[in-house]
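What follows is a group of structures, each given as structure tokens.
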Structure P
């Protein structure tokens, strides 16, 4: 399964705007052209992991966020993932997921004692 570069590009743009950085400023920091940066954000070109990591670092996000949309450094990073799953489910499926979640939340889960 290949990455969806248009989705990655939208996440890059979102993070860039949240940091109040222009395409030109980001392109300058990456030593690339503004036109290339624009193509990346529109998903019209593929970028390698090294470049993705550089972009993530400059935008103060994780490479994982750019790839998956999940920010694992936040304690509620799964909320959006769950929301996306629920949006695709029928009301009956949503009710079942809720009931299962409720049961799991009441379980006492012990962490293994590792020396």
Structure Q
């Protein structure tokens, strides 16, 4: 076997090195423990958030889907109504022209009547 013969100075230096190592390792261990504890709390909070989000988002997504369906139905009804109005306007075009001609003839005949009545000599 191999034996180590250390003199007294080396033994004191080794004892000093062990003390310094403990002085460094204890705070490092405490800080590492705190980091691991905070990480565990963060993961626990994240799990709670995901659980809450899962139970809250499902109904919200259903409501959004239902709202989108209603908006689609309303928009299709609006498009159909606009087409009905367009066809109504297109069909009233000839009637408006005919009414315009009739009004013009009526005004012309009123004007002729007024002119005739004032142009008569008594």
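Where a number appears in this text, it was derived from the coordinates with a stated rule and is not lab data. These figures come from a predicted structure and were not determined experimentally. Cβ atoms are built from the backbone, for glycine too; each structure is taken alone.
Structural remarks
- Source structure (of P, Q) for Kirkwood radius over Cα pairs in Å, computed value 16.6: P
- When mean count of other Cβ atoms within 10 Å over residues 25-32 is calculated for each of P, Q, the greatest value falls to P.
- For FRET efficiency 1/(1 + (r/R0)^6) of positions 33 and 49 (r between Cβ atoms, R0 = 25 Å, to 0.05), the highest value in the series P, Q is held by structure P.
- Distance in nm of label points 7 Å out along Cα→Cβ at positions 65 and 89 - highest-scoring structure of P, Q: Q
- Source structure (of P, Q) for helix-only ellipticity at 222 nm (-39500 (n - 2.57) for each DSSP H run of 4 or more, over all residues; to 500), computed value -35500: Q
- Ranking P, Q by distance in nm of label points 7 Å out along Cα→Cβ at positions 41 and 81, the structure that comes out highest: Q
- Entry that produces 1.00 once FRET efficiency 1/(1 + (r/R0)^6) of positions 9 and 57 (r between Cβ atoms, R0 = 35 Å, to 0.05) is calculated, selected from P, Q: P
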